[in-house]
Structures are given as C-alpha cells and as structure tokens.
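Read the figures in this text as sums done on the coordinates, not as results from a lab. Treat the numbers as computed from the prediction; the structure is a model and nothing was measured. Cβ atoms are built from the backbone, for glycine too; each structure is taken alone.
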Structure P
Amino acid sequence: MTNATSTTASTTTGAGLRAGRREWTAFVVLLLPLLLVSMDVSVLYFALPSISRELDPSATQQLWIIDVYAFALAGLLITMGSLGDRIGRRKLLMIGAAAFGLASVTAAYATSADMLIASRALLGVGGATLMPSTMGLVRNMFRDDKQRGQAIGIWSGAMAGGIALGSVLSGVMLEHLWWGSVFLINVPAMVLLLILAPLLVPEFKDPAPGRFDLLGVPLSMGAVLPVVYGLKEFAVDGFSTTSTVCVAVGLLLGAVFVRRQLTRRDAMISRELFRPGRGFGAAISLNSVAAFAMMGSAYFTTQYLQSVLDMSSLRAALWSVAPSLAIGATAPAASAVAQKVNRAYVIAAGFAIGALGFALMALAGTDSLWTVLAGTAVMGMGIVTVMALVSDMALASAPAEKAGSAASLLETGQEFGGALGMAVLGSIGTAVYRSDMPASAPAAARETLGAAVAGADRALATVARDAFVDGMQYAAVGGTLLLVLAAVLAAGMLRGPAAAAKAAAEAQGEARGEARGEAVAGEEVVGGRVAEAVR
C-alpha cells in the first residue's frame, strides 16, 4: 500500500518518477466515477415529464428533485476532500461508490417525490466523495509533469463529454424504458469500480493529518450552500429578499470559516496551498471564471435549441453533442502545447478563444443553428483549455498529501462560478427579454420564453423569440468582455508561477536523465569487471 510518504520519497529517484501501464489502467478506472457524476448533472432533463406523471410532485418538490444533487455535492466537497486526505483517497472513493450505487437504486425505484429527493441528496453526497478523490488520486499517481498534464487533459475532456452524454443517454433510454432506468446506468459502473479499485488504484493519504475539524464541516457547508442557493434563486427570479439574505448569510459564515482556517494548526484547508509564488489561489479564481462562462452560456443554448428553434428535447440534445466532440479533444491538445510554451500564455489564449465563441453567439439571430453551435464549440474549446491547465497547475503546486483538499477547492470554485454565471448572464438576458416584451402580453409570457411559446398566440411567440435572442446577444457581449479581461489577468498573474513550474519540470527531467545515465554507467562498469574476471 502506497501512502503520501512513500510517494514523496519516490520522486527523488528519476527512474521511479514516470507512471507505467498500471497507473494508466488505474486512471481509466477512475474515469468511471467522473463520467457518472458529470452525467448525473444533466440526466434528469428528459426524465422530468415522466417523473411528474408518475410521482406527481409539487412545484417546490420538482425544483428540489433537480437541485438537491448539486447542493449536496457543492456543500460537501471541502469536507470530503479533507476527509480523503486523512482516511485515504481510495478508501473514500470506494465508500462514495457504494453510496452512489445504493442511492441510484433507491432513486430508480422511488415511490414518492420525497423518496426521490432523499435519494438525489444521497447521490450528491456520494458525488462529493468521488470528485475530489479521483482528482487527488490523479495528482498522486502521475508525478511526472508531462504525464500529469496529459491525464488531467483527458480528465477535463471526459467531464465535459459526460455532461452532454448524460442528457442524450437519458433521452434514448426513455424512448424504450421507464424513467428510473436513467439512474440504474450508474449501478454496473459502481460495481465495476468497487471490484477494480482495490486491485489497480493505490492508496494515498496524509501521513500526519492531525485532528479532523468537526466544527469546520457545518461552517463550510453554511458558507457554500446559502451562496449557491441564493445565486440560483437570483438566476430564476431576479433580485429578491430571499436570494440576497441567502448570499449574505453564506458570505458571513464564509468569513468565519476562513478565519478559523487561518488560526487552526490542523485546518481543514492547509495554508500551505496559498503560499506566495505557487499560483494556487489564482488558478482557483480563473477556474471559477471559466465555469462562469461555461454555465452562463449553457443557460441560453439549451433554451435556444428547444424554444427558439422549436426542437424536441432529444433532437436538441443530439445537436448539442456535436460541439462536445471538439471540446473533448481540446484539453489533451492544450496540455501538449503547454509543455513547450509558458502555460500562462496558453491559458490566456484559452480565455481569448472563449471570448471569440461568445462573440459568435452575439451574432446569432432567431434562425442561426450553425452560428450558435459554432460559438458553443469555440467557447467550450477555450474554456476546457483553461480548466485543464489551471487544474493541473493548482494540483502540481499542492503538496501530495493535500491533493484531496486542493481538488475539493478547485471543484467548489467551479460550483460557485457556474452558479454565478447563470445568475449574472441569465439576469442580463432576462432583463432585456422583459424590456422587449410588450406590456399587453400575459404576465407569464413576459417572465419566460417557455411560457410565451407554449401559448396559442403565434405573433406573441415570434416577439418572444426575438426578445430572447436579443437578451442572449447582450449576455454574450458581457461574456466576451469578461473573458478578454480574464485573458489579460491570466497572462499577468500566472506568468511567474508557470515559469517556475516549467523550470522545476526541466530540472526533474534532468535528474531523471542523470539517474538513467548513472544506471547505464554502473551497468558498463559491472560488465567490464565481469569481462576482466572471465579473462
């Protein structure tokens, strides 16, 4: 069994630095939970009508069926990352896999809306254990910078592909099976993970973790959950007392949590992660901006395909897969480029490409399928480039024994960024939509495009589609400006840490070459002595 101590020790020998076939095979096993957790974000999109007919949830229950998974996931990421560092990341991965599989079965056979909500919450708990564990294990298994960059590039591409695959796969299954089948997809993969992980995935944990901060658990959840909830409410309903109070309470508890982390010796979040020169804090911030752009654009593209172009849900999902193919291939390619060029400039280029994608979306009209798909693909390629490289940079700067905590902070930042993107860009689009709609239109039609196109008034539906596209264009302009600013900041903030990381990687490669040279020289000396003895 490998722990953090033996991992650190092995990095001092050049020959033992590069991962072999066993590590890459274990990496393939770790992609299973990643795909499933990302698929579960979108797997309910098509199943909701069937669930509504079978379980008859109230409007509030329906919202919780959708949102409770993301809330549980976001609220527990920091806790689970810290717990994995203490008890072992593989052990936590297996606990999470068992919980995820069990929750999938109970969700599939739920007999009431409350039972489904509880099952989705347990799925979120399982997902919170799987996500930081997989990324932390990748950091531990791939100690060579080039290999780790390749692995995280594949990891990022798989995550982006899983979200698109979830909606398509659920749509196809619902054509032939009942709604619970979309949850049973998870079970065989979790069983396979429970069998293969002990055989292929090594164990890693902090050899001197200190006491677990029990009070930090509710504080971290109290900091994350109200903010995410408030931002989601803001995206749906606009400014309200509820959303404002939630965000304010979350920020207040967040300040208390941060103060506790700064004053405790055995903090849940290690202060060492944010040491000057590492670039860890900058990487988390830029990763959050990338998530802002990704989720903010998704708010519009899904509605555009279904409500503006009047596609069925399945057809819209199938069209959405096309950009995902290009997006999924981008991250590994970006990681390869970053081996030769200062990654600060590659990350800045990723933001610039994302800005170009938003600019294309700003040109879309009410019949611009290819423009929207091209904009989505270009924007996604740029954003996945950013996410892959800043994730690799953040994990590389983190001590091996704190990899789980580092991964959980990255993913928590993504949750914040995604919720904020939907809230801000969604609010821009909604404000423009409402201002463009005639005052004589029904109240529901003035609120949402879906309500306007569902009515019998075709003229009103046409006006509503124009208003929605107008709002999407304004939001896209806002996204363009934000990503241009992020490109400038990335080039400035990450240039020093990226150069230092590259120098360390080159020194690492030289040490490995020297170790190989010494080994070859030793073999030659031994061979010469043997030859002399024979003579």
Structure Q
Amino acid sequence: MKQLWKGGLLGLLLACGGMVCAQNQVAAPMEDVNQVTDLTLDSLNKANTVRPVPGSSRKGDNPVLFLVGNSTMRTGTLGNGNNGQWGWGYFAHEYFDEDRITVENHALGGTSSRTFYTKLWKDVLKGVRKGDWVIIELGHNDNGPYDSGRARASIPGIGKDTLNVTIKETGEKETVYTYGEYMRRFIRETKEKGAYPVLFSLTPRNAWEDADSTIITRVNKTFGLWAKQVAKKEHVPFIDLNEITARKFEKFGKEKVKTMFYIDRIHTSTFGARVNAESAAEGIRACKGLELAKYLKPVEKDTVTGSSRKKGCPVLFTVGDSTVRNQDEDENGQWGWGSVIAELFDLDRISVENCAKAGRSARTYLEEGRWDKVYHALQPGDFVLIQFGHNDAGDINTGKARAELPGAGDESKVFLMEATRKYNVVYTFGWYLRKFIMDAKEKGAIPIVLSHTPRNMWDNGKIQSNADSFGKWTKEAAERAGAYFIDLNKISGDKLQKLGYEEGLKEVMPYFCKDHTHTSKQGARLNAKSIVEGLQQTDCALKEYLK
C-alpha cells in the first residue's frame, strides 16, 4: 500500500490516534473543523418514513433527476424545515420543467460519500432507469474517525488506497475507500443503468479566509478538487457549485451571508438554500454540452420593475402596504401616498415607481417575492422608500399569517403554518427592515425607512402614536443598518393633531376614506408632503430631486 502520510509510521499513528489506519499506512481522516453534528443518519429509520420511493415521481417515460447528497441538499431527519434549516434540493424542482422531467431529492443529512454509498445508494439505484440523471454532491461529512463514533470518513484523495476496519461499537467489518473511489463507484453504477451522472462540488460554508477577509473559503484544494479530478478522468460533467455560490456570497458581504445560514455556518436558511438551487441551475445551464440543461425552465425576466428608468437618471421605488399603494383610481376612493409623491419630484431627472402592495407586512412582502423584484431592478444611485407596520401585528401562523416577532433584534422562531402545513422561520419586524436596507445598500441604492402613517384613532384627545412599537423598531432598524429614518407617523400625526379634536374630528375626516387607516387622496398628499419635510431635514441626496 502506498504510504501517503509524511513523517513515517510513528507520525501516522499519532495523527490517527493509534487507530487501525496505521496498518495500511493510509492518510489520516480529514479533521472535522466545523464541529457541527448532524444526527440525521442516526435516525435513518425515521428518515426513511418520508424519503421518496426511488423513481416514484416518474411521469410516463420521462426521465427522473435523482439528487444524491447530504444535509446541505436535504436537511433534517424529515427534510421539512422543522429545524429552520433547508437544503437546496428542496427548491431544485422549481427550476425544471416538471412536465418533461421530475426531481427526486434522495439526499440525507449526516451522510458522507462512504455512508451514502453503503447505506442508501443501493435502494436509490433501484429506481434509476436509462436516460435518467443523477447529481452527486457529497463530502461535507467525510471526516472524523474511520472505525468509531459515526465512522463515516473516507480516505482523503482520489487514489486506490483501502483500509479494512472493524467498527468498535458494532463489530461490523468494512473496507473503506478514498473519496475519489466512492465517486467513481457512483459514476460507474449510474452509467451501468444507462443514466447520466453529474458531479457537484460542495456548497460553501459561512467561512472566510480570515477575520478581515472578504473572500469565502473554498474547497478547491480538497473535495472540490477531488470531485473535479474524478469527473475529468471519468468523462462526466462537473459543476463547481462551491465557486458559483461563493462569488455571490462575496458580493453580498458578511452581514447578508449570515442570513443565508441558520443555527450554524454550514446548514442554510431558506435564503441560502434558494441561492444554492439557483446556482445549481446556472451551473447546469453553463456547462458546455450538458443535455440536462434542456430540461430547465427558461429564465424569467421581470421587464416591468424598473421600466420607468430614463437614461442617466435614478429611480425612486416605494415599498409598503395599502397606505402606500391602494386603489388609487377613484378621486373619492382610497389612495396611498406612493401614488401621489411623484407630484413633488422633478420627473425629468428621476422616475418614481410604486411597488407597494395592499395587505402586506414586511414579512409577506419578502416571502411573496415582491422585494426580490425591486432588489433585482435596483441600480447604483437609486432610492427606496420603505414603510411597513400596519399589517405586521396579529397572527403569525394562523389566520392571515403575516405578523412577525415584535422588536428589532435578531430573534427568530420556527412556526408550522396553518394554511400550508409547512414550516417557516419568522424573524422580528426590524430584522425584515434590516434585510431590505442591507439588500438596497448592497446594490448601491439608498434606503430610507419610514414609520407608518398615523391612523385616525385617538386617546383622550391625542392621536395615537406608534412611537413605542413599530415606530421605535423602525428607527432602531434604520440606525443599526445605517439607513435614513423619517418619522412619518409623528410628522403627519402632528399635522392631524393641530387640525383639532374638539370639533369632533370634522377637519380630520376628509384625510381618511371609509375607515381609520386608509387615506383619501387628500390624506395621501398630506403624507407625501410629510415625507418630503422629513427628507429635507436629512442630508439624503434624494432631496436634490425635489421640485
């Protein structure tokens, strides 16, 4: 057996902790530097109750795309997000034309190339037919002892080295191969079924070159390199998922990358899982000659958001709820300030787009993908006015299910949503605002957050204020994330207060329409002017575009 470990047998014994690996003089197993324990493999029987039957999704004679991986592809024992973590395999199907190909996620948390091959691969292979596809992304767990504990390590590298071990806890005997050999076996056995294997590198971790670095740590010297080398020698496609997503993360910056993960620095949140799924589709599309790409859906482009842009001019986007955008048609109906604020700007030098949506909270505006449209349309020098709060209280996972946790901190909680029976991580109100701010700044735009418009509600002759709740949390989010803050609730509230309460609110009523929250066109214009007044008290460049 070729000796791989430098320093001789003594050094090998020390490196392996005196383990049996010294008998065959193979390299010591990879160190588990992350110290994150995924116990899914230990609950294999439970996990198998919800794992798909291989090939069961097949429609007629259509091919099936099988996903083989670990918790970064399918996390949690049940894979349903009940721990707040999601694997990218959960969202992969959204990128494929499911009338022509179906996607089955057979990944399982805690598995290495070795344990997936020995414990799961045989059953997965039963469902594979000629013309199917198999994506293989393994390596996150190929570390630790060879013959004890989780006993899941593969021998580092792509060589032919083997190691005969006896698992200490069970007495089971096993031959351990290199990472590359397991990859070759996946490839060979997939091809024997007439199917097409594709190797992926690992997803990136939230790990940076050093404390001050802006460069994500790659796996291109270990598993990424080994997978690429095997793919080249075996003449199969290789997609560097690690590199594609890492480049995106580096553009996001460290604070935003934190939102890509949940609980630890390996397992992704819904945000990170979706980024990885998108990267996987991009990698497939860009891989020369890869026929799997023909099953991808066409890339949809939003041609509406940002369409008002004039050459060389910024766009002011308004984001919020029905007090920002309402019916905005009937002169005597309900109006949002976002539909009248353009009257106050020089439209030869800036355009205004009202992207608000009635009934939305900060959370649902994000979850429905509405913020994504604004985010993708943003260009350096643009502006975003952000106002939420009216719909951000109440039920979180029942009823309208649109509220967030109170406050502006980093708290979060996993909820089972009553309507969808799916799990969802819900953050604080201020967390969502900070995300909008962070995203806007990342694109070079200037975010301005507003406390929500005052309601026609009074206590002992004083108009109600949100200064101790949503107004406070909005201000805290703005200060923490470095955005401009305008206390719209106070500025407009003071105006309404001055109109007088003693006259039975006769002077106030014309500013509202049908209820105590939604404004008439007159009320919308009052709020728009209040925003401008607040803007003029700042050094924000947006005020330079006022009439």
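Among candidates P, Q, the computation of distance in nm of label points 7 Å out along Cα→Cβ at positions 275 and 299 that gave 1.8 used structure Q.
For FRET efficiency 1/(1 + (r/R0)^6) of positions 267 and 435 (r between Cβ atoms, R0 = 41 Å, to 0.05), the highest value in the series P, Q is held by structure Q.
Tell me which structure, out of P, Q, gives 11 once relative contact order in percent (Cα under 8 Å, 6 or more apart) is calculated. Traced to structure Q. Assuming 3.9 is distance in nm of label points 7 Å out along Cα→Cβ at positions 211 and 331 as calculated from a single structure, say which of P, Q it is. Of the options listed, only P reproduces it. Assign the value -28000, calculated as helix-only ellipticity at 222 nm (-39500 (n - 2.57) for each DSSP H run of 4 or more, over all residues; to 500), to the correct structure from P, Q. Checking each candidate, the match is P. Between structures P, Q, the greatest calculated value of mean count of other Cβ atoms within 10 Å over residues 107-114 is seen in Q. Structures P, Q were compared on distance in nm of label points 7 Å out along Cα→Cβ at positions 283 and 491, and the highest value belongs to Q.
Taking mean count of other Cβ atoms within 10 Å over residues 195-202 as the criterion, the largest value within structures P, Q is that of Q. Please compute Cα Rg over 2.2 N^0.38 Å for structures P, Q and give me the label with the greatest value. The maximum falls on structure Q. Taking distance in nm of label points 7 Å out along Cα→Cβ at positions 203 and 427 as the criterion, the largest value within structures P, Q is that of P.
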